[in-house]
Structure 1
Amino acid sequence: MNTIRYKLAVAITASALMALMLTYITINFNINRQYSIYIRANQESRDQRIVGEFRDDYISNGKKGWNVDSGTSVVREATISGFSVKLEDKNEKTLWQLEPELVLAQLSARQPEGAPPLSLEQFNFKRHNVVVDSETVGYVTIGQFTPLLISTNEEEFIFSLTMSVLASAIIGSLLIFAFSFFLSKQLSEPISSIASTSFKLSQGNFKSRENLKTDIMEIEQLRQSINTLGEKMDQQDTLRRRLISDISHELRNPLNVLQMNLEAMIDGVVPISGERLSSLNNEVIRFGKLLGNLNVLKEFEEKSENQEYKELNLRALCQDLYNNFLGVAKEKNIKLTFEYYRKDRYYIFGDYHSLYQVVLNLLHNAVKFTPENGKVFMTLKKDSNFTYLEIRDTGFGIPEEDLPNIFERFYRVDRSREVIEGSGIGLTIVKRIMDKHKGMIHVSSKVGKGTTFSLKFQNPSPADLIHHRYWENI
């Protein structure tokens with residue numbers, strides 16, 4: 001199995017080499033193509049010049065034809081440049097000719113020893129019309145010895161240019177190869193480090209964090225996600241351990257009390273009395289409530305997300321609970337108030353019994369953790385989009401470091417307050433219910449000054465209410 005660094009380096013290098021090879025082939029092809037066009041253009045220009053000379057000779061001779069000296073002016077050029085020339089009249093009768101055999105013999109004489117023999121097949125012939133006053137008066141056939149189209153200097157120039165392109169491609173390949181390993185290292189190191197951190201997390205080392213930062217956005221997001229995951233896993237592990245401890249503690253206490261008292265009664269150490277039996281019954285009730293709350297929490301976690309909710313009047317729900325708690329608040333000399341705007345209609349969609357449980361839990365906690373002569377406020381508000389319920393008290397308050405965890409099951413703000421009856425899962429149920437209703441819950445608190453729980457519900461549109469009421473009446 002190969003590393004990501006190796007695969008990246010190979011991929012980048014291979015892509016770069018393919019690009020360089022394609023560039024080299026394209027440049028080399030275009031150099032040869034453009035040079036061939038250039039050579040052909042020069043040859044055509046020379047041929048037209050020679051034809052023009054023959055035409056001028058014809059005109060200077062009174063347009064009566066050519067004389068015996070016609071063509072002698074091109075003999076030297078033809079011998080050096082390696083081309084034959086034949087002049088014919090309009091009846092295709094040869095008037096003057098520099099034979100290709102003669103040109104070939106002169107070229108062969110200049111050949112170095114051991115050079116391959118030259119042949120007439122290497123000549124390329126092209127016939128041109130000599131036109132005077134729009135009339136063809138003769139023909140000029142030029143045979144070019146093709147190997148001489150490109151001179152030695154020109155061949156060397158093309159070769160050196162091709163080698164320069166090839167050398168540039170090779171140097172570029174080496175630079176790209178080195179750069180690819182550098183780049184692959186920049187990419188692979190943070191990924192490898194993140195993979196190592198992920199492996200440590202999978203092995204149960206939830207304190208492991210990834211500290212190698214990078215300027216690559218996606219990898220940096222991955223690093224932050226891994227660290228967030230590690231923090232969540234660490235928190236969950238801590239809560240899991242605490243949950244096991246709390247469940248054991250919560251279940252063990254009532255069972256131990258029952259066991260010790262029953263053993264004492266059986267042994268005759270403690271007399272059986274109505275008071276003691278009532279105390280044992282209270283422990284059984286407490287134990288039953290704990291199991292009941294656990295079952296309630298389980299049921300909420302297993303409910304379908306697509307549960308159908310009905311229209312309910314949140315103000316009426318809060319009013320019922322306010323009336324129920326007035327007596328409890330009065331016993332502790334706590335001032336309980338319920339404020340709302342009478343002209344507003346506080347209708348939302350939800351499950352009445354579930355939301356009743358939410359407000360019941362929050363109101364119960366507010367009264368329970370508010371000392372005598374304190375105050376508890378319930379306030380309903382709404383705007384065009386949302387309905388808000390706020391439950392505020394002047395109780396003990398919650399330390400800031402505990403606020404992020406208060407909705408975790410069995411979490412208690414103050415371990416010393418276990419003497420106050422409670423299972424520590426009430427707020428967990430509240431959070432689950434609000435999540436099911438797509439609502440939001442927020443808590444703010446200051447120690448010694450009190451706590452405020454704020455609930456936020458989406459308002460149904462008038463069309464939703466009409467539609468719901470229509471189907472309710474069918």
Structure 2
Amino acid sequence: MKVSQLVVIFAACALAYLFSLAQLYGAYSGIGLISHGGSSPALELVPAGYNATIIIAHGYCADKEMMLPMGLALARNGYRVILYDSAGHGASSMLLGDEPTNVTMDRVADAYAVDNFSVAGHSMGSLAISYAMGGKPDACIGISPIDGAVNGTLPKNLLLLAGGADIESVKTTAVNAMKNGTGINNPETGYTYGGFSDGTARKLVILDGDNHITVLYDRRVYDSMLGWLDATYSIERSGGPSSYGNTALWFLLCALFAIIAFFPFTAFLSGELMGTTHEFRAPDPGLLKPALLVAGAAIAAAAITYFTGFPSIGIQLGNTVSIYLFVMGIIGLGSYWLIFRDSFKGQKFSSRAVLRPLALELVFLLYFLLFIGIPATASIYGLLPGMKRAIFIILMGAMLFPYNLLSELSFRGIPGYKSLLEGASLRIVAIALLMASILLSGTGGFFMVILPVLLPLFVFLEVLSYYTYRLSGNVLIGAILNSLLAAWLMASAFPLV
């Protein structure tokens with residue numbers, strides 16, 4: 001592709017990105033944002049002349065930023081919203097297990113709430129129901145609830161929401177909670193039992209098509225929550241609710257344009273346009289089937305996971321993924337070296353072949369931090385790590401490097417798109433084997449919830465790896481970039497223990 005064409009693509013993406021970013025931040029117009037530090041950092045969304053306050057607790061592997069679309073939807077319709085990070089999550093200085101969710105909510109309510117406040121929580125955050133059993137909140141909203149210990153009077157004005165494609169145990173918990181709260185064996189979904197004036201209102205809503213994650217971004221959820229709060233506080237709303245802001249959509253557009261622009265951006269930096277080539281090329285595999293080598297390493301790593309488990313490195317779930325891939329990488333690289341060691345004899349590699357990729361990786365990582373991390377943190381997830389999580393990113397990146405180097409060496413030497421197809425296929429196999437070993441050991445059902453995110457991420461990283469190698473001819477660039485990006489996203493998401 002010509003330089004002029006790359007410039008046009010980059011410029012068009014930059015303009016579209018800036019427009020989307022302006023729309024994202026514009027959604028906060030008229031909403032005051034107040035940040036609080038401490039062991040459970042909190043964020044207030046304060047509209048002018050608000051009606052009441054609602055405290056929203058996030059779920060497992062989430063943070064307060066993940067609840068921003070929901071919080072903004074309510075704030076734009078007259079409610080003061082308090083979001084906070086639970087122990088081990090987000091920017092909290094506590095580790096997972098240091099403090100129960102309901103205790104954290106009690107502290108947050110005492111610190112920031114006044115009279116006329118309600119609570120809501122998603123998944124793990126639905127333990128807000130336990131807190132609400134104390135009778136303080138005017139209403140309680142459980143989204144994908146995991147706590148069904150309610151009765152006919154407490155919590156006051158209980159709304160339960162779950163996706164039709166949610167985890168079965170969640171839907172069962174929601175139904176059982178309604179049975180406990182109404183005394184009816186087969187409570188009807190979508191029907192309000194009891195009354196708001198005495199706090200006995202109860203309602204269960206099942207949203208067709210939503211799963212454990214998408215339920216957080218469904219407009220029907222915001223409609224239900226807003227209607228429930230309005231009924232609790234006797235608020236008459238003429239003309240329907242105000243726009244909810246759509247920050248999640250604007251972030252996705254920002255991310256899309258940033259990713260597209262990344263490709264011409266890397267072309268400018270790679271030197272490929274000037275006809276330069278780099279060292280550390282992947283050797284031609286010849287008759288060897290790299291897929292068998294990598295699959296064998298994955299099977300061995302999965303077997304080790306199943307029979308022995310892995311020690312914690314201080315970050316829940318992320319330790320299993322990163323150590324599994326580390327073991328897989330070490331086994332695979334050892335096998336690879338035994339097969340290909342003769343091809344490396346007599347080769348000399350300059351310091352430039354190592355230092356240049358490292359310099360490029362810092363530029364690439366900064367690119368993603370700025371153009372994806374900033375809008376993500378303002379809309380859907382906290383991706384600007386503090387010092388503690390930055391340390392875990394470096395640690396996880398080092399652990400992921402052997403696997404990513406194995407992938408680069410094994411597949412990048414295959415000509416044409418077959419390199420990409422085989423590499424992506426083996427990533428899917430590796431994740432599937434990890435999932436199987438975890439599920440067979442009976443210790444990781446939650447992995448099924450994050451699989452829809454983890455799998456596309458690894459496939460996208462394979463595409464990125466394939467592209468950067470075509471430009472640079474250096475296996476270190478794709479290996480380091482994959483390691484750092486995967487570590488950044490996983491270490492930002494998984495809770496610290």
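Taking 50.8, 160 as the value of Rg and Dmax of the Cα atoms in Å derived from one of the structures shown (1, 2), identify that structure. Only structure 1 yields this read-out. Can you spot which of 1, 2 the value 4.5 was calculated from, given it is distance in nm of label points 7 Å out along Cα→Cβ at positions 136 and 160? For distance in nm of label points 7 Å out along Cα→Cβ at positions 136 and 160, the value 4.5 is produced by structure 1. Compare relative contact order in percent (Cα under 8 Å, 6 or more apart) across structures 1, 2 and report the one with the greatest value. Structure 2 comes out on top. Hey, distance in nm of label points 7 Å out along Cα→Cβ at positions 8 and 168 derived from one of 1, 2 reads 5.5; which structure? That value comes from structure 2.
Determine which structure produced the value 3.1 for distance in nm of label points 7 Å out along Cα→Cβ at positions 240 and 440, calculated from the coordinates; the candidates are 1, 2. Among 1, 2, the structure yielding 3.1 for distance in nm of label points 7 Å out along Cα→Cβ at positions 240 and 440 is 1. Each of 1, 2 could give helix-only ellipticity at 222 nm (-39500 (n - 2.57) for each DSSP H run of 4 or more, over all residues; to 500), but the derived value -17500 comes from 2. Here distance in nm of label points 7 Å out along Cα→Cβ at positions 208 and 224 has been calculated and equals 1.4, so which of 1, 2 was it run on? That value comes from structure 2.
Every number in this text was worked out from the coordinates using simple rules, so none of it is lab data. Nothing here was measured: the structure is a model prediction, and the numbers come from that model. Cβ atoms are built from the backbone, for glycine too; each structure is taken alone.
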